[in-house]
Structures are given as structure tokens and as C-alpha cells.
Structure 1
Amino acid sequence: MIIELGHFALILAFAVAVLQAIIPLIGAQKRWPGWMAFAVPAANAQFLLTAFAFGALTYAFVTSDFSVRLVTLNSHTDKPMLYKVAGVWGNHEGSVLLWVLILTLFGACAAWFGGNLPPGLRARVLAVQSSIAAAFFGFILFTSNPFLRLQTPPFNGQDLNPLLQDPGLAFHPPFLYLGYVGLSMAFSFAVAALIEGRVDAAWARWVRPWTLAAWVFLTIGIALGSWWAYYELGWGGFWFWDPVENASFMPWLIATALLHSAIVVEKRESLKSWTILLSILAFGFSLIGTFIVRSGVLTSVHAFASDPTRGVYVLFILAFFTGGALILYAIRAQAMEAKGVFSMASRETALVINNILLAVAAFVVFIGTIWPLVAELAFGRKLSVGAPFFDMAFTPFMVVLAVVLPVGAILSWKRARLKRAMKTMSGVFALALAAGLLTWAMQSGRSALGPVGIGLGVWLVFGSTLDLWKRTGRNGFSARVKRMFRLPRADWGKALAHGGLGITILGIACLTAWSEEDIRVGHLNEPFTVGDYEINLVEVHREQGPNYITTMAEMTVKRDGKLVTTLFPEKRVYPVQAMPTTEAAIYNGFLRDIYLVIGDEQDGGGWAVRTYIKPFASWIWFGCALMALGGIFSLTDRRYRVAAGARKARQTAAMAPAE
């Protein structure tokens with residue numbers, strides 16, 4: 001009965017979404033307050049109905065209701081409870097339902113926290129948001145119904161994909177979807193502004209918190225996916241330029257550019273047209289990612305489905321919303337006249353350079369991702385675009401971005417003195433150069449990647465610190481320190497985000513340049529050496545897990561004869577799906593990770609053993625965490641809450657004497 005109620009709630013939510021997409025738009029056009037106000041209760045009802053449907057599906061997974069087809073295909077009674085819950089979104093149908101739940105949540109948040117928005121703008125934003133929801137409700141009900149029943153339920157299910165039975169991946173999709181779908185708010189604000197024909201500083205203040213929240217969630221989601229790939233797949237890497245990885249990375253790059261361009265709109269009322277375009281493209285790339293994951297046109301270990309029918313439906317949604325928004329953008333181009341004027345040496349110019357680099361980088365990733373598909377359709381050739389292309393084509397843009405970022409952050413608005421800024425940064429430049437040269441000397445002339453990465457990391461981290469320090473005035477040292485901790489949270493957020501990027505760049509460069517790898521047949525109690533460490537395979541035994549059988553190795557790691565750690569890598573087999581997984585054992589250190597993987601038993605005796613020494617690996621995710629923390633700090637700054645500026649303006653107008 002609960003399943004049928006969940007299905008019925010989904011149908012009702014679809015009906016409400018259609019009404020919400022129409023009535024407020026008419027009300028905003030006709031200036032009918034009652035029709036515009038309809039958007040708020042409709043957004044609330046839509047979210048509550050979708051939440052009930054999602055709860056009903058979760059209940060079916062938790063109780064192992066194998067009369068539901070989706071539960072049978074993706075669950076099992078012996079599965080731990082965490083993965084029963086994660087199984088709700090560990091498949092195509094459930095993940096789309098989660099997608100829509102988050103979409104309606106953002107719509108409801110706009111209704112809850114958008115009280116200071118002009119009524120017409122709020123009505124249009126909620127209507128556009130609901131039109132997207134209506135399209136995806138239709139996608140679920142007509143092609144991907146999660147509530148289908150089986151006429152003859154089995155005694156047990158077919159289990160969840162073993163690769164997804166991991167804590168990291170259990171939390172990875174929700175965060176990623178919060179980022180993907182959160183960008184729909186920037187899209188809705190952009191389309192609403194185009195319909196209204198007005199883009200100004202107030203609009204930028206309203207759209208920035210939504211974009212920033214989506215960016216934070218997307219950063220966390222991408223980092224969790226990278227971390228999962230590092231320790232779960234057993235390849236020893238953190239990023240593989242997989243099509244689905246790229247599908248999440250492209251909107252992150254565009255959203256980063258959007259955050260910076262919105263600052264220019266807010267401060268100087270320039271780059272209006274470009275900011276609207278980025279708002280459309282950010283969500284457009286999210287839809288492209290949805291298409292890649294669900295169409296099967298590009299193969300990936302992350303892909304949910306390969307049904308062409310579903311892919312065509314998503315492609316239609318992509319074409320309708322992105323194409324329609326771009327047509328409206330072209331029609332309204334004249335209404336987005338820039339007011340602010342700035343010189344070549346200014347913060348505005350630095351932000352323009354930032355945007356160009358990020359946008360071109362995203363375009364490079366997009367071309368590399370879809371080129372195999374284009375080559376097959378246009379030329380009948382099967383091609384593979386791998387890491388070498390992306391590393392060579394993408395990396396230069398990030399290097400230039402890292403160089404420009406600290407200087408641009410300290411430049412003045414409208415007109416700045418570049419020589420003065422460079423003089424201010426000279427100490428940081430000298431420190432970064434010294435760090436790079438020292439690293440080059442210590443590594444005995446190997447690849448330049450490590451020294452360059454360390455130099456850029458130091459440049460970004462200390463450049464961000466200097467930017468904070470400059471904002472404390474010119475009083476004594478102790479007064480400046482106290483002043484630093486009283487700076488607005490947005491200033492701290494910017495410093496943390498830029499510094500986090502520097503730490504991530506440093507970690508990636510060092511890991512890529514100095515990683516050591518050893519693959520061999522290991523025999524019991526026959527130690528071997530990798531780098532400065534002595535590895536010994538002490539024992540291999542088999543154990544029974546909750547829903548898997550594991551081959552577990554005990555391996556000791558010593559350095560200079562002293563025990564560093566004992567690790568227990570595993571190779572698991574999940575009998576229901578007859579699928580093996582690798583569970584790497586990792587000793588995380590501040591300066592390096594020791595990474596051990598046990599493979600199959602060999603015919604001549606011994607076991608396949610892979611050993612990696614990964615320098616500065618943990619710095620990659622620490623830097624990502626700092627970037628996300630920086631975004632959270634900025635979100636908590638009262639100046640960047642939704643319509644904070646508009647509220648102040650309205651209060652000032654209210655206090656002004658009547659004429």
C-alpha cells in the first residue's frame with residue numbers, strides 16, 4: 001500500500017509542477033498578486049509529495065520488499081543497512097527520483113527564503129524551476145518508474161553493484177546531485193531575469209548564494225568520488241578523466257567562472273550578458289552529464305543505464321531548456337547593457353581573465369569527452385581520448401589561472417596600479433620561486449612537474465594569506481592580527497578557497513611526479529623493498545563478510561628496520577553478483593601514503609601484490625575540503641544572504657520622508 005501511495009504522490013507532484021509552471025508566469029505577466037502567490041504553496045506541496053514518494057521507496061529498500069522490481073534488482077537481505085539505504089539511489093530509477101527530490105527542495109528553499117525577492121521575479125523563478133521539475137517527473141513516470149511491482153516476487157534480491165557498496169560512494173551521489181541540481185537555481189534566475197528584461201546588481205546578489213551553495217556541494221561530491229576511486233578501485237589514482245568524472249567537472253568549472261563573474265555584476269554592473277550565459281551553460285552542462293550517465297553513448301564504470309529511449313528523453317529535456325534559454329538570451333541581449341567601465345589594470349580585468357581560462361578549460365574537457373562519439377558518428381572510427389590528451393590540453397590553463405589568481409585578488413576595482421600590486425606580491429613570488437628551486441635541487445633533476453606544482457601551491461597559499469593581511473589596515477602587528485579575525489566571513493571564504501586550490505595543485509603535482517609503483521608476485525615471509533620501505537607478506541587467509549567472501553592479507557611495512565604499520569588489503573567476491581572488488585589498504589601519512597593491494601593467487605605459488613608510495617596524496621582532498629569550507633564561510637556572511645542588499649535598500653526607502 002505504501003508503494004502505491006508513493007506512486008500516487010509522484011503523480012500528484014507532477015500535476016502540481018505543471019500548474020506551478022503556468023499559473024505564476026501568467027500572474028507575473030498580468031501583475032495578479034494571487035496568481036503569483038500560488039507559486040509558494042505549490043513549491044511546498046511539490047517538495048512534500050516528492051519527499052513522501054522518496055520515503056516510500058526508501059521504506060521498500062529498508063524492509064526488503066522484493067515485490068518491488070527495483071528492490072529486487074538492487075538489494076539483498078544480507079546487505080548492511082547503510083547499503084540498503086544507498087541502494088535507493090544506486091540505480092537509474094532511484095537516482096532520478098533523488099534528482100527530482102533535490103530539485104523540488106531547491107524550489108521550496110526559494111519559496112521559504114525568497115520573501116525579499118520582488119514578487120514578479122520570485123514567481124518567475126519558481127515557475128521556471130517547476131517547469132524543469134515537470135519535465136523530470138514526466139521522465140520518471142513514463143520511462144523510469146521506480147514503483148513497478150513484480151507479479152511473482154522472489155525470495156531474495158540480486159544485490160547492489162558491489163562497487164557501490166562503500167561508504168564513500170554511498171554519500172557521493174547525494175552531494176553530487178545537490179551540486180548538479182543546485183545549478184538549476186542559477187538557471188531559473190537567469191531565465192526569469194531574461195523574461196523580465198532586467199539584470200542588475202540586485203539580481204547578482206540574489207543569484208550568488210544559490211550558485212555558491214551548488215558549487216560547495218559539487219566540490220564535496222567530486223572530492224568524494226575522487227577519494228572513492230583512489231582507495232576502492234585499487235588503481236592507485238585519484239582521477240582518470242572518465243566521461244562521468246568529466247560530466248561533473250565541467251559544470252564545476254563553469255560554476256566557478258559564474259561565481260566570479262557575478263561579483264563583477266554586483267560590484268560594477270558589468271559582464272551582465274556573460275554572467276547570464278554562464279548561468280545557462282552551468283545547468284546545461286549538468287544536463288549533459290545526466291545524458292552521458294543515462295544514455296549509454298559513452299561507456300563508464302559510473303554509468304547508471306544504457307537505455308537509448310531514456311537517453312533520447314534526456315536529450316530532449318537538454319535541447320528544450322538549454323536551447324530555449326539560449327534563444328531567449330539572444331532575443332534579450334540588448335537589455336543587458338553594461339554600465340561599469342574599467343581599465344585594463346583592474347580587478348574586473350583579472351576576473352575576466354579568470355572566466356576565460358575556466359570557460360576554455362571546460363570547453364577542452366567537453367571536446368575530449370565527446371570526441372569519441374563524434375568520431376564514430378562522423379567518421380566511423382572508434383577512438384579513445386585518455387589522460388595524456390587531457391593532461392596536456394587542460395593543465396596549461398590551470399597553471400596560468402594559478403599564476404593570475406593571487407595578483408587579481410589584490411587589485412583595486414575599476415582602476416589599479418599593476419606595478420604596485422606586483423611589488424606587494426614580490427615577497428610571495430620570491431618564496432614560491434625559492435620553494436620550486438629548492439625542490440628541483442633536492443629531486444636531482446627529475447621531472448619539472450613537482451617543483452612547478454610546489455611553487456604554484458606556495459604562490460596561491462601565501463598569496464591568499466597576504467590578501468587577508470592587507471585587509472587589516474596599517475596598525476600594529478597585534479592589532480592587525482585581531483582585525484584579521486574580525487574580517488567578514490566572505491574574505492576568509494575567498495582566502496580558504498584559493499588556498500585550498502593551491503594545496504590541491506601541490507598534492508596533484510607531487511603525487512604525479514614522484515609516485516612509486518611496484519607490481520610483483522609476493523611470497524609469504526619473503527620481504528621486498530619499494531623506495532625506503534620494506535614490505536613483507538605475512539599471511540593470507542579467507543573470511544566471511546555480511547554478503548561477501550574476502551581474501552585478506554596481513555602485510556607489514558618497515559623503514560630502517562622499524563615497524564611503520566601493519567596493513568590488511570582485501571580482495572572480495574560478492575556471490576550474488578559473482579563480482580570481485582579490490583579493497584586497498586592505505587597507511588595515510590602527512591607527507592605520503594603507503595598503498596597495498598592484494599591480487600589473485602598465482603599458479604607457481606605466491607600472490608599478486610601491488611605497492612604504491614603516493615607522496616602528498618592526502619593533500620589533494622585536504623585542499624578540496626578547504627575549498628568547500630571557504631564556500632561555506634562565504635555563505636554564512638550576512639552580506640551574501642539572499643537579497644541582503646535589496647532588504648537594506650527597501651528599509652532605506654521605507655524610512656525616507658514622503659514628498
Structure 2
Amino acid sequence: MRFTPSRSTAAAHPPVRPCAPAILAAAAVVSTSSLPAFAQSAAEGQSLAPVVVTASRTAQSVTEALPHTTVVTHDDIVNSQAPDLRTLLRGQAGVEFSANGGMGANTTLFLRGANSNQVLILIDGVRVAGVSGGTAQLANILPDQIERIEVVRGNVSALYGSDAIGGVVQIFTRNGAGKPPAANAQVEYGSNNTRQGTVGYGGQVGDTSFNVTGSIFKTDGFSSVNYQQWAAANPAAVRRGTGPNPADNPYENKSVSGQVRHQFTQDWDAGFAAYYSNSQLSYDSTSGRPTDDYRMDSELYTLSAFVNGKVTRDWTTHFKLAQSEDRAETTKNRLFDSLFSTRSRQFNWQNEYALTADHKLLFGTDWLQQELASSSYAAPTRNVFSVYGGYEGRIGRHQLQLNARNDHYSDFGNQGSFFAGYGFNVTGQVKLIANLSNAFRAPTFNELYYPNYGQPNLSPERAKSAEVGVQVDTASAGLLRVTAFETRYNDLIVSTLQPGGLYLAQNVAKAKVQGIEASWRATVYGTDLGASVTFQNPVDEESNTQLIRRARRHASFDVGRNFGSWRLGGEWLVSSSRLDNGSRTLGGYGIVSLNARYNIDKQWFVAARVENLFDKQYMLAFPYNTQGRAGFVTLGWRQK
């Protein structure tokens with residue numbers, strides 16, 4: 001896609017200080033009760049929590065993770081019937097999206113108020129962002145291929161290096177571990193002439209697990225740009241005859257994923273994982289003519305091979321070799337317009353050494369090579385060599401996580417980062433948490449090398465973060481996590497206007513985000529409940545304005561329940577107003593979506609969902625439309 005220098009999205013209003021004292025006071029009330037000795041294993045009365053690996057790069061219960069971590073399980077994905085990643089993640093605490101239209105349109109993710117290029121996206125542990133702009137093809141990653149998603153909030157550069165300022169979203173593709181081999185298939189039809197089909201086969205045979213899944217998604221879509229609002233804001237352009245094409249913007253996606261893993265001995269296993277997505281999108285441009293036809297052909301893939309094993313009883317090692325590519329080619333009126341293609345190669349060697357049952361060391365090295373092919377400019381290959389180490393331990397009720405990392409970049413040198421986390425178990429179900437960390441974002445190739453804009457001597461963006469929180473985990477009330485946080489940003493890279501009208505990338509901006517977020521999941525009397533709420537104040541300290549396209553308040557509530565062969569559910573999503581480019585205000589909104597599923601027998605099922613039940617008209621970015629009320633029906637089959 002053509003790159004146009006613009007004012008950075010790191011812009012924001014006066015701060016709201018996190019209510020850390022209130023959280024600690026609430027925890028203090030709990031601490032006045034009797035305090036039984038804490039056991040590392042799950043105490044009686046706690047919920048059954050999923051295992052995560054992203055928060056510390058080692059396997060642990062989500063309730064043991066010191067960074068605020070939540071999981072979107074495979075059951076969550078199936079029950080939600082979400083058509084894309086945006087719909088699947090929009091209800092997560094701290095997560096916001098903006099999008100330039102409907103399915104397949106350019107989509108950006110904000111986590112804890114951080115810019116989209118300050119959030120690390122991984123697929124099966126492999127980086128997938130383009131090095132030109134620093135963002136991933138989120139719109140082209142569809143749920144059909146996903147087993148689960150882990151969302152980690154806050155600075156974790158000490159674990160992953162660049163980009164993990166707002167946090168990490170790690171996507172795990174489907175696998176067949178622990179299941180008998182079985183096939184599955186489903187087809188869907190709905191509004192905007194949307195058609196979707198998925199087939200898959202996977203399971204475990206002896207010591208080998210495998211899965212392969214393929215899908216096709218097509219939709220006629222709707223017109224991305226709200227022409228009336230755009231025309232009202234740009235009367236001069238209308239008189240000149242320029243503007244967006246009013247026709248609908250269709251989208252097509254073909255994707256496939258595969259995994260195979262073999263357990264050679266009790267201590268050693270190895271395997272391969274692959275993911276591929278190809279999409280064709282019609283998109284709108286407000287700078288062309290209403291008859292112009294803009295198209296984008298995108299590809300995203302990851303390939304990885306891995307080995308895991310025990311060198312000794314206490315020493316576990318992991319090797320991973322991977323390659324990924326993010327490619328986007330655009331055409332205008334069927335003629336070539338632009339090409340941006342990033343190819344990344346990775347090698348990871350990670351080790352864990354158990355000093356005792358309660359104390360563990362982490363150490364390893366990462367190597368990353370990034371190459372850009374672009375029709376706009378040439379850039380040198382970037383090589384990054386990293387070393388990292390850490391400690392995880394528990395002493396009675398006290399829990400510690402300490403991490404440090406150094407990344408050496410071939411284009412700007414060394415960058416160090418750290419993470420220090422502490423947890424205190426007031427009881428077996430209540431834990432107090434405090435974290436300190438710093439993080440950085442390496443300049444993108446556009447910021448370094450784009451003609452008449454990039455500056456090769458740019459420094460990385462830097463951030464420091466502090467947070468305190470409380471976690472309550474009970475079988476009857478589920479898992480609740482409340483966190484107060486503050487992140488301060490320095491050396492933010494923005495486009496600055498120079499004499500003569502030229503824009504240059506420079507490290508001149510500062511920003512801060514202060515807020516409180518909460519996530520809750522529980523099953524109460526057979527009903528699955530979930531909620532998240534975020535109060536934040538993302539501020540550009542240079543202009544004292546709200547960071548664009550980020551709300552000060554947003555929340556979600558979802559519910560689902562089984563009634564015999566039926567499952568009924570729904571989601572309510574709300575957001576306050578947001579600032580957009582040009583000091584324009586995007587109004588707040590509330591969206592209600594419903595879903596239902598009926599199991600005809602043990603193999604066949606039919607499902608339906610209604611998006612935006614009350615046909616709310618709202619914008620995630622001006623002047624782009626969002627999905628109005630729409631309905632979809634799915635017929636599925638699974639082998640038994």
C-alpha cells in the first residue's frame with residue numbers, strides 16, 4: 001500500500017490517575033481474614049485455569065501469570081462465531097480497533113492505548129509484522145485456523161524485544177493433540193452475499209499428532225467510505241470531481257494451516273507448523289476519482305520447525321527455526337501501483353533450568369533477519385541478535401519474575417530492557433501483583449529510509465511502565481483481575497513539518513497512558529459469563545490531546561448458556577467517543593450481537609448469528625463505514 005507520511009497517531013487529554021490505593025485497600029480488607037499457608041498447586045475452591053506460555057515464555061497457569069493475561073479458547077472461538085480477528089478480540093480488556101471499512105479492510109489494534117506498531121503479533125511464536133510500517137495483516141487472519149489466542153498486556157520487551165510496549169497477542173493455529181483423528185466441515189451464508197467454507201482433519205495417532213485445515217471466505221461487502229459524511233467535510237474535493245468510489249468493496253480470503261508433532265521419547269519431540277493466507281480486497285481512496293478501482297493482493301505465511309527436549313532431568317531446551325512473509329501488492333484501475341514485501345527469518349534457542357521445584361532459570365538467544373522488497377525504495381537487510389535471561393520463583397506466598405534482555409540491531413546498535421514482577425498470595429484465592437518494566441520499538445524501514453521522509457539516524461521509541469493489581473480466583477465466582485497501570489513514552493517518532501512543506505520522521509514526541517482495566521470470566525449456575533472494562537487516559541504530552549482513535553472508556557459483556565441441544569449467547573460492546581485526525585470527534589457507540597447453535601445430532605449442527613442487532617451507525621475511523629445489522633447462518637458437520 002502506498003505510504004503517506006502523516007502526523008503520528010501518538011496523540012492525546014489530561015490524565016486520570018490510576019486508583020492504585022483503592023485496589024490495595026480492597027485487597028487489605030481481604031487480608032484481615034485468616035491466612036492459610038499457600039500451596040503452589042491449585043487450592044480447593046479455585047477455578048480450573050488454562051495454561052499459557054506467552055506471559056513468561058514458559059508454561060504456567062494463567063492465574064500464575066504476573067502480566068495481565070487472558071486466553072481466548074477454542075470453545076470461545078466456536079461459540080462466538082466471529083468472522084474475523086477484530087470481532088473475536090474486540091471484547092478483551094484494553095483492546096481497541098480501528099478499521100478502514102468492512103471485512104479485509106486495513107485494521108489496527110491498540111492495546112492499553114499503545115499504537116498498533118507497539119503491539120507484538122505472533123503466530124505460533126513467529127513474528128508476522130511488515131518491516132515497512134511495523135504492523136501485521138490483522139484483517140487477513142481469520143478464526144478458522146485458530147486454536148487459541150493469548151493476550152498479554154504491558155511492557156514485555158525483556159521477553160520478546162522490539163514492539164512489545166502495549167503487550168503481545170500470540171495466535172496458536174489448530175492442532176490435533178490428544179484427540180482421536182476426525183474430520184470436520186462447515187459452510188456459511190449471510191448478509192452482503194457472504195459465503196464461507198471450511199474443512200479440516202486432525203487428531204493423534206500413537207505418538208504423532210497432526211492437523212490440516214483449509215478455508216475460503218468471500219463477501220460482496222459494502223462501500224467502505226461513508227460518502228455523505230466525506231462529501232460534507234470536503235466540498236472543494238467534490239467540486240473538483242475527486243473522491244471515493246461509491247460501489248461496494250468485495251473481499252476474498254483463502255487460508256490453510258497445518259501442524260505435525262512426533263514424540264520420539266518421553267523427553268523429546270519435534271515437528272513442523274505452517275500457516276498461509278492469501279486475500280484480494282477492493283478498497284477506497286478519497287484522493288482519487290469516483291470511477292477509480294483500487295485493489296490489494298496480500299499474502300501472509302509462516303513456516304517453522306521445532307525441537308523440544310530434556311538435556312538432563314532439570315534442563316529443558318527448545319529450538320525453533322522459522323520464516324515468515326508479509327506481502328501486499330496494490331493496483332489502480334488494473335495497473336500496478338505499489339509493492340511492499342517483508343521476509344523474516346528467525347532462530348530461537350530457549351532453555352529452562354529447574355534449580356528446585358519452586359525456582360527456575362530462563363536463558364536463551366534469538367536471531368532475526370528482515371528484508372524488504374519495495375517498489376518505493378531500497379533498504380538494507382536488518383539483522384538482530386538477542387540474548388535474554390530470567391528467573392521465576394516462589395518463596396511461600398511470594399512470587400517473583402525477573403527478566404532482562406539485550407537486542408543488538410545492525411542499523412542502530414544495542415537496546416536493553418527489563419521486567420520485574422512480584423505477586424503476594426493473601427489467600428489461596430486472592431493475589432496482589434505489582435510489575436515494573438521498560439520496552440522499546442525499533443524504527444520501521446519507512447521511518448528510516450522512505451524518500452524525503454525517513455531519517456537513518458532515528459533512535460528507537462522507548463517506554464516505561466508500572467502497574468499494580470489484584471486477582472481473585474474462585475470456583476463459584478470465576479477469575480477476576482483488576483489492574484491499574486501507567487506507561488510513559490519517550491522519543492516517539494512523528495512526522496514533523498519542515499520549512500518548504502516537507503515532512504520528516506523525528507524522535508520528538510512524548511505520551512503517557514494511565515488507566516484501570518478489569519477482566520472477568522465465570523460459569524454461574526450453568527451460564528458462561530464474561531466482562532471487561534477499561535478506563536484510561538491516553539495523552540499526547542506535546543499537544544495535551546487524546547491519542548487518536550482511542551477511547552477513554554470501553555467495556556464488553558458476553559453471556560452464553562446451553563439448553564439441551566441448544567446454545568444461546570450474546571455480546572454487548574460499548575465505547576466512549578474518540579478523537580480522530582483533524583481534531584474530529586468519533587461518537588461513542590453500543591453494539592449488541594446475538595448467536596445461537598443447535599446440535600441436530602452428534603455429527604450435524606446449525607448455527608446463526610446477528611451482528612449489530614439494533615443497526616447502530618458508528619465509525620472506527622473517519623470517514624469509513626462499519627457493518628450495519630447483518631445475519632449469518634452456518635451448517636456444520638464433525639466426524640464422531
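Annotations
- helix-only ellipticity at 222 nm (-39500 (n - 2.57) for each DSSP H run of 4 or more, over all residues; to 500) derived as -1500 - corresponding label from 1, 2: 2
- Parent structure of the calculated result 1.3, given that distance in nm of label points 7 Å out along Cα→Cβ at positions 222 and 238 is the read-out and 1, 2 the choices: 1
- For FRET efficiency 1/(1 + (r/R0)^6) of positions 70 and 470 (r between Cβ atoms, R0 = 25 Å, to 0.05), the highest value in the series 1, 2 is held by structure 2.
- Source structure (of 1, 2) for percent of Cα pairs over 26 Å apart, for residues 214-581 alone, computed value 71: 2
- Computed 0.45 for FRET efficiency 1/(1 + (r/R0)^6) of positions 318 and 454 (r between Cβ atoms, R0 = 35 Å, to 0.05) - originating structure among 1, 2: 2
- Given 12 for relative contact order in percent (Cα under 8 Å, 6 or more apart), calculated: source structure among 1, 2: 1
- Origin of the derived value 36, 30, 27 (semi-axes √(5λ) of the Cα gyration tensor in Å; candidates 1, 2): 2
- Calculated for structures 1, 2, distance in nm of label points 7 Å out along Cα→Cβ at positions 406 and 422 is largest in 2.
Any read-out appearing in this document is the output of simple, stated calculations on the displayed coordinates, not a laboratory observation. Predicted model, so just to flag it, every value in this text is computed and none were measured. Cβ atoms are built from the backbone, for glycine too; each structure is taken alone.
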